[in-house]
Every structure is written in structure tokens, then in C-alpha cells.
Structure P
Amino acid sequence: MKIRLLLTVAALGVATMGFSQVPNGNMDSWDTYTSLASGLSCDFPTQWDVPDKIAADLGIADRNCTKETANVHGGAAAARLETKTLNVLGTPLDVPGTITTGIIGFDFVTFTPSVEGGASVSTNYTALTGYYQYAPSGSDTMNVIVLMMSGADTIGLGQYRDAATSTSYQMFDCPITYFGLGTADKMQITITSSGGFTSLVPGSVLFVDDLAVTGGADVEDWNGYGIAHNIYPNPASDYINILNPATNDVTIEIYSLTGQKVGEQTLAPDMNSINLENYTSGIYTFRLVDNGTVVYSSKFVVKK
């Protein structure tokens, strides 16, 4: 029986280096891991973890993550991630190409993977951006998951998925929605070449490069205005009202849960109304942009 390996994300406290942007977000710096058990080696982006380390320990020579120097978006290198079927202790196991700022674990009894912890941060970033090129196999999807954690609690989440084939690099924008209080101290980014329990297909190839975060300390200033209490009705069907507490115009950008931008408009100071006529039922995230800086993010529900 073939087993599908999909990385789960857990808000457990394993800290790595602090950063003001994504650690080694340009994928230019790489290190080599050599297994003491098998003598096999694998390359991995500096400050990122990969499942290839576990594969090397098991004596598996095939790699899901490799350094790419020919097909890059910028700089000297990119990460090439490929979903493959590996022979793990005599069992065929579908494994997505994966990079994460957390630490990957694997339960050899239940064949269950996990990701713990993340890179140290000291502010609530509002979005992760980056560039990717994707060649899915079958109906597969690439997947980006961002967890913002404060202690043992997950206080923010962002996800971006795409099933389309791209022959050149394109940008993704993954807004982070906060649903808990406090300031994040860890940021767990997990990027995989496959993206769902029903869409893990060997042969999918994803290139990733030039990752960065937006927003930051300014978000805390806007939280003091109590914007969350001035978004109504929520859920909504025809329109939604939202407060702009600034003395100048700001831009609201609205995204589906897949990370696709579905709306954008200028908000004048004070209360504004947004027409939901062209929005289908579902959950939407949004962010407010003030003079090019993302200052607030949240979500609303459309129910028709």
C-alpha cells in the first residue's frame, strides 16, 4: 500500500535565528547535511529544514529538494521542490518537495510527519510574498502555509495555493489573518510542491525564490483603533462597512482563501461601505495598505 506523506503544522516552541525579513529568503545560501548513519548527504537552504535529511538517515539517495542555479528569479540560486515516491523501510511513500523554517519530525510507527517551531520574530507580519514557477502533475497544487505563533499559541495564519502550470516565475501574495491576541515570537513557513490530501501527485515540480514579509510593528498601532469592532455586518450578504481610522486615504485589498486578489478599492477616512454583489459565499481576508505599508489585516464572511 502506498502512503501519502503530507506535512502538518504544529505550534510547538522550537526557535531558530531571528530575522527582520525571511531568513535566506533569496535561497542563495545553501549548506550540506551528511548522515552519520548512512554517510549520504543532501543540500538544503541555510536556515531551512527539508525532509531529505530524514531520507539520508534512512539510506535513501533520492532528493525532494535541490539547489537550482539555472532557473532562478533573482540572485544565485532558487529551491527546486519535487514530489516523489520514496521507498521508506520497504513501504512506497509519496513525499512532497518541502522547505520549512520549522523543524521536520517523522513518526516511523504511524508514518506521520510534523513541523515544529519556526524562525524567531518580534512583530506581527501581515503577508508573505515570493516568486514561484510550477509544473503540477495531474490535479496537484503547490502550497504555502504561514503560521504566526506566540508561545504555544497560533495567533495568525496565511495560506496560498495554486494548481496552474506556469512557464516563468510569478509572484504570490499570501495575506496573514490574525485571530489571536499578542505579538508573534515565531514564524513558521512551510512550502510544498503538493498541496492537499487528495492532490498529492508524484512528478509535481515547484521552483521557489525571493521570499519576503510585509507589514510589521505598525500593525500594533492600528490594532489600538479597534478596527475589528468596526467591520459590520459580519457575516454579510450585500455590503460590509469598514473603518479607516487614518486621516488619509488607504487601500483595501481583498483576497480569497487561496490567496488570489479578488478586490481592491480606496477607503476614505472614517467609515466606508464595500459592495459585495460580485462576491460568492465564503471567507475572505483583507489588508489595509497605507502609503505602501500593510498596516492591518483581518477577515470577513460572505453568506448569500
Structure Q
Amino acid sequence: MKRTLVALGVVMLAAGAAHAQSADVFEVCKGESKGVVSGKGKMSIAIVYPDDFPAKTTPAQRNTAGAVLAKREKAKIVPNVDTVAARKLVEERKWGDQADACDLAPGLVAVLGLKHPNLSTATASVECDAAGACMLHYDLERHGQPSKDRWVRYSAPIKGDKTQTKVIMAAAKQIKPNGEPPNHPMAGLASTELATGKVTVRSDVDGSLEVDRVMESSPAFAACGPPGRKAHDVRGYYAEWQLSARGGTFQVSVKPFAGRDPADAKAAECLKKAIESTKVACPRDGKPIAVKTAICL
């Protein structure tokens, strides 16, 4: 049986042999992380209201926005009971009721994606300008789609008091696509250039987006770049390691990609220690798995 992690978009890294030692590590890093959901089947949309949303949310209000988004995206809405169940599993650091706890909890999107393999999330917000005019936004992330199709913002003007549920409901009925949300997260998405000193990680396990994000945000990885480099001097490394049943890392090996600078060997040893100290969500089936990772920084 193929051992997999659950996914956020299902994107293959460059090619089947992307992580062979002969592959160009920089091209791998420019590609996408494998997503947390497969992207197969009819899309499901989960509506997300952050704690600082100005109006009280109600089932009727959530359903108003959900109905519009579902119609435009040809999708269905994730029942709130599914979201609640997934949140409970995340709190318990589990993939399922009968699973053992991971050292690090899997993400909510990954867990919710077990039941909704073509999951999208629509995060609500209200934005007001200096004159007091406000817009209602729903930033939709299609977790099962490639970078170019991942993000879209739905918007409508708010006419009235933004703290009133009925006013938000009226605006929600009018939301329309409004381009991509500004400054949306780019972690795991495809890029055309790699920045010196910025850690980019691409692993070959299904659902590696969450693994890659953990490593990219770790100060231990950022500290490994060779010192004294000039601009546009990005270094590449290949790592092979084992992911334990609980989410620990072991049997780690890191090698520079075509590196001739002695500093690359020191950076590789630093990255080895960084991986060894990292914990990620455990494999969904609770069995150890071999992982290959491209690292650019």
C-alpha cells in the first residue's frame, strides 16, 4: 500500500524523478509543494470567520455567503459538524478517532481534506477606507488547485453598520470575484526566482506542503546559509530522511547540489541537524516513511 501524508492542492514537483540527485535542485525549489488535498471530485467550501470579524456570525448568515460561493464555484458547502469534528482531531493531534497522536498536530485543512478531498476555504474579512466606506471580502483558497488557480477574492460593498449581522448578510448576497487577495501566503506555491537567504523546501511525500512550511519557517534552517554571500547566490541541497510514525525525523543525510565551496559542506551539516530537530505531522497511516527533500537558501 502506498504510504502517504494528506495533502493542501495536489501538485507534482517538476517530474517523477524530481528528487533524483541529478535533478536541478533550483528548478525543484521553484516548483510547488505537493498539496494537502487531492483536488479530486466536486469542490467543498468551508467558510472561515476569524475571531476579530466585526459582526456576530449565525448559521443563516454563514449560509448566505456559502450559497453564493457554492453557486459560483459549482461547489458544495462543508457542514459545520464536519469542521467541528476536524478541529477536535487537530486539538488531539490525530488524523482520526482511532489513530495515535502525532508529536505535531496535522493542519485543519489536511484533516478536513480526509472527508472533503477537493477542499477550499473562504476566509471572511471587512476592510474600510479612510472615509469609512467598507467592503466585505471572502478570500477563497482552492487547496486542490495549482498556483495560478489557487486564490481568488470575492467582494461586495457594505451598506450600513458593519457590526450588524443583517447588513453583512445583505452584502454577502452581492459578492463577486475581485481578483487575487493582496499579500496572500505564497509558501508552497510556484515561483520564478529564488531569493538569497530565503529558505525554500520541497519534499516528495504526498501532502508535503505542511512539512515544507514547517521547515521553511524554522530559524534553525534559516541559520544554515553560508555567510558572506553576495546577492543572487542561492545554494541548493538534497536531503534524505525518515519520518517516524509519530512525526519525528531520523536517519538524515544532506548533500550540497554541485557545491564546491567548503562552506556548503558546513551548511549541509547544519541542515542535517535542523532536520533532526524538526517535528512534523505524522504519516496518516501511522507507518514510517522515507522522504527526499530539496532545500534552497
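Read the figures in this text as sums done on the coordinates, not as results from a lab. All values derive from a computational prediction rather than experimental measurement. Cβ atoms are built from the backbone, for glycine too; each structure is taken alone.
Numbers for the structure displayed
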| item | result |
| --- | --- |
| Which of P, Q leads on distance in nm of label points 7 Å out along Cα→Cβ at positions 201 and 249, largest value | P |
| Volume of the Cα convex hull per residue in Å³, for residues 41-208 alone from the coordinates reads 154; which among P, Q | Q |
| Ranking P, Q by distance in nm of label points 7 Å out along Cα→Cβ at positions 57 and 241, the structure that comes out highest | P |
| Given 18 for relative contact order in percent (Cα under 8 Å, 6 or more apart), calculated: source structure among P, Q | P |
| helix-only ellipticity at 222 nm (-39500 (n - 2.57) for each DSSP H run of 4 or more, over all residues; to 500) derived as -1000 - corresponding label from P, Q | P |
| For 6, 27, 33, 22, 10, 3, 0 (P(r) over Cα pairs in 10 Å bins from 0, in percent, calculated) the corresponding structure among P, Q | P |
| Source structure (of P, Q) for distance in nm of label points 7 Å out along Cα→Cβ at positions 25 and 145, computed value 3.4 | Q |
